[in-house]
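Just so it is clear, none of the values below were taken in a lab; they were calculated from the coordinates. Computed from a predicted model, the values in this text were never measured in an experiment. Cβ atoms are built from the backbone, for glycine too; each structure is taken alone.
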Structure 1
């Protein structure tokens, strides 16, 4: 006898049996940014805090807008190939998807100040994709622990033939940065910026179990859920770049928390469920960036950025609705260090670039190998008023995903290895 059974008992309480991301996960998702920007910026690992002179660098240290020698406009397109391998109870599954997007556009206007010690002033605007959420992965295996155990007649199915889980996400976190900067006496650059974020995140998950009673009768249980989160945020940046001698530069920048106003809609496709909506606010952690660069006249440069932010400072409000989640942030999350390295060498009109970056996991109990890291390389062609840049980037991040969060089942999480290959192309027009 074969029976198809859709679970309705568990979904009566979403908080007890939600397979989609929880609020703590969304908090990390909207805090992370992954060095998105121009091809030159990505080729050098995002290490631009002491350099400036690039539209994407103004979001890290707004003082960098005053490093531009003349007004400039840039636009960027990238291609990303995502490969995610999951391991669940010894069984490996692989998913691969390609994505394309228009990832950056902006411009800076440079004004000379004449005889004043403030020799140059710059005003800039830049659009970039802070985080691209497009992804899909699957996991399948057998935990030998059935959770869909009873059919409509109350008959119990005690044995498991396996589980299948499909996770699909889409959307992005768009960032708009307005910056103002000025140069003082060829030794100091100061700047400030105001940034707004536009968030759109969608997740669809499907869980299926194939169970039996040991006497030839089978039970197929499934759960299908969707989560949509959207909203806006704002923050501000301040920064300085100091040039004590001609070939050394230091940078220091502070980014305030991002204050988000968010709304979510949660949907279960099972019988008896519907659309649920809820609005809330979130504050991300602030970010500090310290930078240093060695500049070898017109021949090349080496740069390094150190970034610190404390994920335990993420807070959700109203606090009486998120008391447990805020306690989890305070106890289960930590401050992270990020290191970015970059170099560039010029051969007349041609520039050769390379970079690398490393970021710690924000989770206190993260297993070894959960860090996010990558390397990059690129090339640039300077034709005077027009420049062309191309970069290639390879990144990797390992993580876990628990699609059975109930402690009474004691089912292991799926282990994920995410690899991204990104090709970025930028065209720049100077005035």
Structure 2
């Protein structure tokens, strides 16, 4: 597929971000065709690169941080594929000219730093448009400006709690539960990509740039708006109830053959219930008065789940899921990390791709959840080394000569890997 067929072909994007939400947004924009340059401030590099001397060994190939752990961290290398890295002290006065020249040559800047960080670096929208009037700035903040919580700092778990999501998950034992991973981060990244495409279209039509404020707390709230309505209108607060559903049964994860192996099953119609009984070779359940319809199955869900578990524990989760799917029942194996890593479907459709990194070696990484029909090959450029492209980008994008670059690097204002 030709590069110019991608939505953001020939776009230049500067990324000032850390951890997951901002870097994932940059990665999506890269997959949409943009050239993304990650500005990595020397006094505060992306915390997903990890500690300079290494930290949790599970994040490194074979558990070895190596001589330069910040180039081998699996978390960073997953979310930053396809990008360039410029190592530059964003607070350095002598590096300011280089930063401004980069801003002049780019189409957009994305940032997920704490509220007020860009203003302190004089890279907020007010300063940016003086340098580049057509630039698009997308800031990923916790709550947004102009309200009492505008200076709130947050990470994934605290934003879930602030958004009201934490009380919706759990098992009804009174203990709020986070979702596990920081669910807000990928949701914010996907919302940010949509907003950037809309802003790009607007600029294409009008020539106008703009500032986009993406409040990550609010991005979560679109997922459970009916809960707010029930609480506000009818005074009903729906309590968490684990995997159970208030409208269908069975609706749960059931233990299968093997060590900690499970299958998820959701039956929403009587036809699916009959099919489940037939696949499990328990047709006598079909006539059981306790399970003749959804209402009765919900009422007797504890007994139903025990009966299903007693049968399913003798089955292989993959084979059973395939049989149930073939019969029209919503079912899926509860895949663990190894299952996903070796999933033949994900490999065939290039969601899982093998990428060779100069310091971390060749490993399999997950892709992004969209595919262009014409694009048969995913970009397989590894995540950048810290400061790997400093000279290249500052020369090509900012127009700096070798003497100036040497001076910046010798002074410590920039680093070149």
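Comparing 1, 2, where is FRET efficiency 1/(1 + (r/R0)^6) of positions 39 and 247 (r between Cβ atoms, R0 = 25 Å, to 0.05) highest?
For this comparison of FRET efficiency 1/(1 + (r/R0)^6) of positions 39 and 247 (r between Cβ atoms, R0 = 25 Å, to 0.05), the top structure is 1.
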Given 23.4 for Kirkwood radius over Cα pairs in Å, calculated: source structure among 1, 2: 1
- prompt: From which structure (1, 2) was helix-only ellipticity at 222 nm (-39500 (n - 2.57) for each DSSP H run of 4 or more, over all residues; to 500) calculated, if the value obtained is -1500?
  reply: 1
- line: When 1, 2 are compared on mean count of other Cβ atoms within 10 Å over residues 47-54, the highest value belongs to 1
- request: Name the one structure among 1, 2 that mean count of other Cβ atoms within 10 Å over residues 87-94 of 18.0 was derived from.
  value: 2
statement: With FRET efficiency 1/(1 + (r/R0)^6) of positions 23 and 159 (r between Cβ atoms, R0 = 35 Å, to 0.05) computed for every candidate in 1, 2, 1.00 is reproduced by structure 2
